[in-house]
Structure I
Amino acid sequence: MNAEILAIGTELLMGQISNTNAQFITARLSELGLNVHYHTVVGDNADRLKESLDLAFRRSDCVIMTGGLGPTYDDMTKETVAEYFNMPLKMDEAALSQITEYFKSRGREMTPSNAKQALIPEGAVTLYNKFGTAPGVLIEKDGKIAVMMPGPPREMKPMFTEYLIPFFEKKSGVTVKSDFIRIFGMGEAEAEKKIAHLTSSSNPTVAPYVNPGELSLRISARAKTKDEAEALIAPVKKEIYEIFGDLIYGEGLTYSLPQCVLDLLREKKLTFASAESCTGGMIASAITDLSGSSEVFLYGAVTYANSAKVNALGVSPETLEKCGAVSEETVLQMAKGVRLKAGSDIGVSTSGIAGPTGGTPDKPVGTVWIAISTKKYEKAFKLFIPGARDRVRNSAMLHVYDLIRRTVKEDLV
C-alpha cells in the first residue's frame, strides 16, 4: 500500500513551525510495511487543499492529513474532505460530550465554535482525542483511505498509536520490526565500510543514520509475525555488536548518551558534577532534560572566564598563566575542583575554542580539552572537532558523556 502525508497549515509553509509530524508518521508507516513516496504541505485554503487531495489520491492509496481540525474559520480540513468524498457532516454526540468534558475539567467555558469539531462525515470512523478537543477521522471509500488528525504532536502521536497502528497492521498483513543500535566514536563513512556486506541485504536491511555528533544503525526486517521478524534481525545484530564492540552504547531510536550515563550511574549509585567553559552548560542541560537526573547530577558550573575558574573551582592562576585556559593542566584542575566542591563521585570539565574566532596556530578553532576526575582516576583528552560553533560544542558535550560511560564501565570510579 502506498501512502502520502498531507500536512495542512499556512504556518508550516511560512516556516513558523517544523513539520515533525511527517517524520513521525513516515517512520511508523514504514514499520507497518507501507510505502511513503510523497510529503506535501498546503496552506489553509479549501481550493488548494482539494487540488492537493486529488493529486495525492491519483498516486497513493492512502492519504494521512494533519492539521486544520480546530474551531476557527481557517480550520477547514474536515469540511473540505467531506465535500471531496460527498459525505455530509453529522454531529457525533460522543465526541461532543468529550469536548464538553475537556473544557469543564479545566474550568473553561466551551465556545459554540468548538462544537463544530464534533461534526464527523457520515459513515466515517471517529478517532477520539484524549489530549485535546479535535477528534480525528478515518474514511474508507471507493478503494481509498483518508485519515485526518490534529496538528499538535502531543495530540496526533497518541491518536496514531491507538487507532492507526492496529488498523494498518490488519491492512498490510505484514509486520516490519526495526531495531536501532547507537554508536559513538566512529564516523559514518568508516562505519558504512565495515558493514558494507550487511547493507546489501534486502531482508533484513541495515542502514546508517547520522545524528548530531553520533551514529545509529537501523536493522529492519519484514515478516508475517513479530517473532519471525526478530529471528531475522538477531544474527545481524549479533554481527554488528562483534564489529563495533564498546563503541555501541545502547539501543533505541531516541536513546541518547546522556540517557545511557543516567541509567548507568543510577545502577551504580554514582553521582557527577560538571565544570564547563566552551560548552556553556550543555552538559548540565543534557542530563537535567531527563527525568531522574537529580539522582545522579549534583552540580554544574559554567566557568567561562579565567577568574571564575579560579574562584569557583580552585584552578591555579599560575596554571592559567603558563598553560592557558585551553590546556590539559587547566581541565584536570577544573574536573577535580568541581568534584570536590560538589562532593560527587565524578567530576568532568571542558575548555576549548568553539569559534568562529579565537583560534591560534597552536590552538586552532575546534581545539577542545575534556577531563574526568574520580578518586581512582584522572585523565584529560585533547579533541579536534572541525566545523561550526554549534557542532564543536555539541560534539564536546557528547565526548564528555562517552568519557563518563567508559570510566564507569572500566570500574575507575
Structure II
Amino acid sequence: MADLIQDGEKKILDPLRPIKSDREDGRFLHTDLFLRDWFKRYTPKLAYKSGMSREEFDEWKIKVKEKLLEILRFPEDVPPQPEPKLLWEEQREGYRIQKWECYPEPYSVVPYLMLIPNGVNADNPAPAVMCYPGTFHPKESLCEEPDIYRTHPNRYFEFNQMAKHFVKEGFVAVAVEHPGYGELRPVEQLPDERFCFQMLTMGRHYQGLSAFQKKVIIDWANKLDFVQKDNILLSGHSLGKYPCMFLGIVCDCVKGIIYNDSVYDTIDRYIAAPGVYLYSECWSHLIPDCEEWFTTVDILCAYAPKLLLGSEGGVTKDLNKVKDAYKTAGNENAFEFVHYPKYQDPQTHKYDDATSPPECVGDEEYSSYANADTKSHYFKKDVAIPWAIKHFKK
C-alpha cells in the first residue's frame, strides 16, 4: 500500500500523503484525510477580513476580545487572595534582583523574579517589561541566574537572558516561568505536560492557566509606584508568545508586545506539515475552540493599533495580513517585523507570492515557506532591545 511507511518494526500511514480521495464522489474514507481537507476549506468564524471600515474593524476587535476571554477560561469567582510577597532581595551590578511570589487563586503559588535598575524609584519610575521564556526555560535563565535545569541546559543562554538585557537598558524586568516548568516542577525533572489532559477534562487548559497567572502579575506591576503606569511591554520567546498575544488584548495597561517567533497561520501549518502535530507532545499548545474562531494571525490583527514587533519574521502572506489590519486601524507604523538573519535577503524567500501553504511537505519545507531558521530560534536582543528603547523610553 503506497500510503504506508516504515516506522521502526511496523508500518504506519504516511502523515505526509496527499490530501486526495480515491473515490468517485470525492469523499474520504480515512478520517485524518477528511479532517485535513476540512481544515483546508475552513475559515475561522472571526477571521480578519481585508476591506473592513475602521468602524467595522473596531466592532470586530470587540468580538475577538470577548471570544478570547471566553476561550481562555479563566477561573471564575476567585475570592480575594493575599497580596504578592517579597521573599528576598540582592544587589547586582547596576540593578537589584528581588524574588516574589503571588497567589493567583486558592492553593496556587507562582514565584517570579523582578530586576530593578539602580536609580529607579517612585520619583524616577521606569517602564516595565514582562519576560516570558521558551519551552524548558525557567525564569532564572532570563536573569543570568543559575539555571536549575542542569540536565537540560539552555542552548542560547546568553541570548535568552531577556530580563538581564532589559534591566541593563533601564527597564524594570519581571521574569515569569510557565506552568509545569522551573520551580513549578521538581528540580532536575524535565517538564511533564500530562497534567494538561486532566485540565481539559475539567474545562480548563494550559494556556488559559498560564495567561491567568501572568495577568495577576501584570495588574500588580502596573500599580507599583516605581513603574510607569500603563507603559507595560510584554516580551515572549517561543512558548512565551502565547501569553503575549492573549494578554496584550486582554490587559488595557499593555502598550506593546514583542513576538519572538515566526508569524504563521496555525491552520495552514497543520495543512502543510501535519507530521509536526501528529507526533508532537507539546500538549500545552492545545487551546480548545481557538481555531474555530481565529488563528494566531487573526489575534495579532486584533492587537492593532498597539505596538507590535515580530522579531523572527514569518510567512509573507500572514505578515501582510497583519500589516493590512494595522493600516485599517490607522497606525501602520506600529507594526514592525524583522526576518531571521538567514531570510533577511528577499532573494531567499521561496514563497513570497504564495496565497496558500504547500501541502504535506514536512517541517523542513514548511520552515522555508515560513522563512524560519529553527536552528537560530532564540531571543533576538539586537532587534528587540533597540525597538523597545525607541517606543518605551522616550
Origin of the value 25.8, where mean count of other Cβ atoms within 10 Å over residues 296-303 was derived from one of I, II
II
Output 26.5, 81 (Rg and Dmax of the Cα atoms in Å, calculated) maps, among I, II, to structure I
Output 0.35 (FRET efficiency 1/(1 + (r/R0)^6) of positions 96 and 144 (r between Cβ atoms, R0 = 25 Å, to 0.05), calculated) maps, among I, II, to structure I
For which of the structures I, II does the calculation of helix-only ellipticity at 222 nm (-39500 (n - 2.57) for each DSSP H run of 4 or more, over all residues; to 500) return -12000?
I
Starting from the value 0.00: which structure in I, II was FRET efficiency 1/(1 + (r/R0)^6) of positions 24 and 104 (r between Cβ atoms, R0 = 25 Å, to 0.05) calculated from?
II
0.65 is what came out when FRET efficiency 1/(1 + (r/R0)^6) of positions 120 and 264 (r between Cβ atoms, R0 = 41 Å, to 0.05) was calculated for one structure; which of I, II is it?
II
Once distance in nm of label points 7 Å out along Cα→Cβ at positions 184 and 256 is calculated for all of I, II, which comes out largest?
II
Relative contact order in percent (Cα under 8 Å, 6 or more apart): greatest across I, II for structure II
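Just so you know, all these numbers are worked out from the coordinates, no wet-lab data involved. For clarity, every value in this text was computed on a predicted model and none was experimentally measured. Cβ atoms are built from the backbone, for glycine too; each structure is taken alone.
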